[in-house]
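Q: Next come the structures, one after another.
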Structure 1
Amino acid sequence: MGAFDPKGAVLVDVDPDGAAARAGLIAGDQIVAVNGLPPTDLMDLMDRTYAGPTQLRIQRQEEILEIGLPRLEHEPLGAEFSDTLFNRVKTCRNKCVFCFMDQMPKKMRGSLYYRDDDYRLSNLHGNFITLTNVSDEEWQRIHDQHVSPLYVSVHATDEDLREELLGSTKLARMNLMDRLRTLVEWGIDFHTQIVLMPGLNDGPQLDKSIQDLLTLMPSLQTISVVPVGLTKYRAHLPMLKPVTPDLVPAILTQVEAYQQACLEEYGDPVVYLADEMYLIGGLPMPPHSHYGDYSQHENGVGMVRRFIVDFNRRKRFLPKQLPRMRVLMITGEYGGIIFPPMVEELRQRVPGLELKLSPIKNEFFGDLVRCSGLLAGRDVLAQLEREKDFLTPETLVLMPGNALKDAAVVGEGSGGMLLDDISLQSLADRFGVTIVNAGSTCQEWLQTLSDGRGLGRYTPNLEQPTPVVIQHFPEHQKAS
């Protein structure tokens, strides 16, 4: 792990009725030490403060304070921090043959190339880790602090195949099943994922992986099967086949057999296919009851069904009448499959709402990338050119919030950026329309349609327009 970052444990908000406020902590305080030792992350801080009376060393501007904090035990601290990790994130040192980070052109925003493999982010945020980068000290901490649940990237339980998929590095040569059995012995729960690569870890290898993992019940919570993501930037990388529509029925049949057996034995499918599998195959999504507590929602498992369920719950609260609105809704190709029924229902329910769905083919990353979260500004620019006949000064253009997730700031006047650093302000100025960040949830989307504000609003500045800057991002060259 990296050295302690003194900017890490900074309080950004303090509940006036919470334990932190009673102890005298205020927003802006930096916790330098807990009982004499610098806290490494939020889990570490919570573990120490729950254990007994705690002495905190606080830096408040230029002043160092010693503050006593009583034992919390059944009470939360009542404070929010600028981050959940207070030192450096542990990065991945594998060379996975399917790694999406390797399929990016050069010189894009640095955050797009960042590979974490940190067990703390796995527990705190549901990030998937390989377990190959966990040190003996960290492994002991997982035991001592009962760090549960974890999210583990499996891909294959066959040792030789997993080593190949992880890049045949020294780190990859580990016995994954032994590590997972240790977690079972410690009573630590875990979710798993298998990124499916046709011809490599599908078919009999997929059977073996699922069967091996199911021996780890009940600590094993879920297994997700996710299609490999491939961009057009794969020059000099291993040849991989995509999951194509003709392959999906056999994959579905294979997984459904395990789902049915698990339902009968455990009352839960346990094994789930990512939404993208159904979208690739042109198949309907499973019902709401299939997904239980949606524990792999952020991994794209049940995300579509949950959005539809949320829409059906919220649609009756929409205004019966709106001032006439002309709205162009930008989305990816998958959005062009998911949204039409909802858009049609909105048209019928809300008189005055003129809503046009505008799915975009991803030319920047390639036609195998169809989600809205990877839309590039240049593709949005080209789509708005094609939609010019629909655009008027009164048109509101809705941008999916997940396409802006890597922007440094989001909000009015911030110049929120798309992945290739084309700003929404420059697009608003170019076409003379208002562009809004419509968010990523159903609630945010419907609220944007109701009030037109969104999470960030960019109105055209025709007197001093921001130019649209299209940068060149070169491909990686083969290493010598």
Structure 2
Amino acid sequence: MLKKGTLWGLLFLGAHFTQAQVTFVVENLPGATHNSDTVFLCGSFNNWIPNDKRFIVGKQLNGQLSVTIPAGTGKIEYKFTRGSWNKVETDETNQLIPNRQFTFGNGDTVHVQIENWLDLGGARQINYLIFYFFACAFQGIALCFLVSRIPKRDKEKFRSFMLVNGLVITLLLLAVLHEIANPIQQNYFVFVFHIAAFCWAPVMILFLNAFSDRKNPDNFRWYFAPAAVATLVVLLRIFNLRFLDFLSVIIHPPLTLGNTLFIIISFLFNLLVFLQALWINPELKLNRALKSDESTLFGYYFFWFSFVALLLIPVNALLIMNGFVHPFFEDFQMIGVALSALIFMEAYFFWRYPEIIREEKIAPASSENNLEWLIKLNELMEAEKPYRHPDLSVSHLAEMLGTRPHVLSRVINDHYHKNFRDFVNTYRVEEFISLANNQQYKHYTFLALAQEVGFNSKSTFNLAFKKLTRQNPREYFKTHA
């Protein structure tokens, strides 16, 4: 009898556990569902309370929504709402549907799809910004095609250019797909953004090194280690492993703990790499603007455009935390706008200075060749005075000299220990002083003389003059009367 009692007890417990709690998994939501909306499950098990906080439909690790109800017996009826009966689920034609039904004992997981909401009626507000993202992505693809047609391009520069633009174009297209996808599917696009966030800084370093003719550091492969870890975490979340359930806790709709951690860690990682790049590359500092050759200037603008996009990430997150519920903030679209500016910047540089990607790496010139080019440079500057042209660039001067821009830059750096802009401004300041001491130009104002020798603004002239003479123009001519 004892054995029979034990057996019947085990069977009873087994029957009890087979009718254990039931989880309802929402696999599809109407496209008009707002990210900050809260979905509730209600039914005969809770007296049809439409906003019962005990039965909030929360996010799973893999992005799907689910809610669990306690074990019971018999049949129950249920529906999904967004907090009131005016926001109850409907069918595709926005008609009320019969109550859903479930019988305990028919499994512990129920998969459902919600077609529509009564108050929304299938209406989905058009976000016109996605047309801008699509246009930018198309322009980026066209730019890649045009750059590939530039003859004698440098392979390493072209490879890094295609990599960074491929990443930007992919992110812009994902932003478009994210906007038109089902809210459940949108979570999978967010996973891709998480991984891409850890790839941005290493790709930026690769790009800058290629266009400044620097070698990548020996430990460069480790820069991608955080992206590999992020990929692993994303895969674990897709498999919905329960020990990571804490990542799906809502911090502030639509931000979960997992998304928030990704944002914080990726921002700090990118910020560290950006600051390291700024420390290693002095030409990237703000006060070096417009003082370098076109290739360095290209990298300079790329760096700061990217840095601004990076700083917008915490700004965007703070706006969400302070109640800004527009999709522009919830979907971090302001970062997409900042990244799209990179495509316009690149288009300008490659249209005006295609030689920045055509430059081929050559062995350092010998000192004899450097001396030869130095003599030719001095003769050209004295005879033709090209510095009087306000828009003179290293490419234009190299073309006049009959050499390549990087050869000319090396000659100026090695013999004058100056960059191109300071070298040209030295000639302009010396010419200015010569003309100011000439009786023929006594009736000219300082600004008129500055423009005569090639300066295009008063502020640029004053900075260059003081940098060379340690005095402003008036002080200089008083002491040298």
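Q: Here helix-only ellipticity at 222 nm (-39500 (n - 2.57) for each DSSP H run of 4 or more, over all residues; to 500) was calculated and came to -18000; which of the structures 1, 2 was it taken from?
A: 2
Q: Have a look at 1, 2 and say which one yields 27.7 for Kirkwood radius over Cα pairs in Å, as calculated.
A: 2
Q: For FRET efficiency 1/(1 + (r/R0)^6) of positions 31 and 343 (r between Cβ atoms, R0 = 35 Å, to 0.05), the calculated result is 0.15, so let me know which of 1, 2 that is.
A: 1
Q: Continuing with this model, one more query. Given 30, 28, 23 as the derived value for semi-axes √(5λ) of the Cα gyration tensor in Å, for residues 63-334 alone, which of the supplied structures 1, 2 does it correspond to?
A: The read-out comes from structure 1.
Q: Identify the structure, out of 1, 2, from whose coordinates distance in nm of label points 7 Å out along Cα→Cβ at positions 79 and 431 was calculated to give 4.6.
A: Answer by label: 1.
Q: One of 1, 2 was used to compute FRET efficiency 1/(1 + (r/R0)^6) of positions 39 and 455 (r between Cβ atoms, R0 = 41 Å, to 0.05), and the answer was 0.05. Which one was it?
A: Considering all the candidates, the number was obtained from 2.
Q: Rank structures 1, 2 by distance in nm of label points 7 Å out along Cα→Cβ at positions 191 and 255 and report only the one at the top, that is, the highest.
A: Looking at the calculated values, the largest one is 2.
Rule-based calculations on the coordinates, nothing more; no lab input. Given the structure is predicted, the values throughout are model-derived calculations rather than measurements. Cβ atoms are built from the backbone, for glycine too; each structure is taken alone.
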